[in-house]
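Before anything else, here is the set of structures, which you'll find just below.
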Structure P
Amino acid sequence: MTDQPSARDHVHAWMEKYQAAWASNEPQDIRDLFTEDARYETRPGDPEPWLGRDGIVDGWLAARDEPADWTFTWKLLGADADTAFIQGMTTYSAGRPSYDNLWVIRFDGAGRAAAFTEWFMERA
C-alpha cells in the first residue's frame, strides 16, 4: 500500500490553489501553479499563448477578474497520471454573462501545470 496521493486527489488540491490564485491575483500564487516553461492557452491553438511563469502571470493579470465578481463550480471529468479534464461554470456578477468551461491540464512530476488549455462559451 502506498501513501502517494491519487491523480484525483492531486487535481483537487491543484484546483483549490488555482481558485485561491484567481481570488488573490497575487503573482506568486499564480507562479506556484505552473512550471517554469508552462504554456497557457486561453483557447485551443491560441496564436499567442501565455508562455512561462512570467508570461502566464502577465497574461493572467491583464485579463484579471476581481474576487467578488465571480463564482466558479467544477467537476473532474477524468484524470490519469499527468492529465486532467475539468468541466466548470463561471458565473459573473452585475449582469455579466456566465460561461461553461472545459479545461485540459497537463502536469509535470512535481505537480505543477506544464500545459493548460481552456475552452469557454457563453451560456445562453
Structure Q
Amino acid sequence: MINRLASCSCGKLTVRARGEPVRISICHCLACQKRTGSVFGAQARFPEDAVTIDGPSTEYTRIGDEGGSARFHFCPACGSTVFYRLDAVPGMVAIPVGAFADPEFPQPRISIYGERRHAWVHLPDGIECHD
C-alpha cells in the first residue's frame, strides 16, 4: 500500500495518507487562488480513516463561492495549509498536492470553476471539466 507524507514548510505539521486518493482535482475559484497565491489550487482527497495528522494546526473556516464551508488547517509557525475538510463531504480530508512535494504525484482528474481559469492555463488531456 502506498504511503505519502505531506507537511508544512517547517515540518511541524504533517499528514500521512495511506492508499490512493479518491479524488485529485484542480480548483480555479478565486478563493483558492488567494489561498494558494497561485492561479489554482490542486488537492487530493483521502478517506479520514486513511489519514494520520501530527502536529499543531490553526483552523480557518471559509465560506465558498456557492455557500459551502471548508475548514482549512495551517501550521501556526510557518502558515502553510496542510489539510482541510469540506463540510459538504464528510469523512474526507483534502490535502493540497503541493504539500506532498512529490513531482510523481498522480495528475488531477477533475477541474472545477473553469470559468475563473486563467486563459493561459492549459489542462491535461482527458480531464473532466466543470464550470
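We did not get these values from a lab; they are worked out from the coordinates using the rules stated. All values derive from a computational prediction rather than experimental measurement.
What the table shows:
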read-out	value
Structure from which 27 was derived, relative contact order in percent (Cα under 8 Å, 6 or more apart), options P, Q	Q
Value -1500, calculated as helix-only ellipticity at 222 nm (-39500 (n - 2.57) for each DSSP H run of 4 or more, over all residues; to 500), assigned to which of P, Q	Q
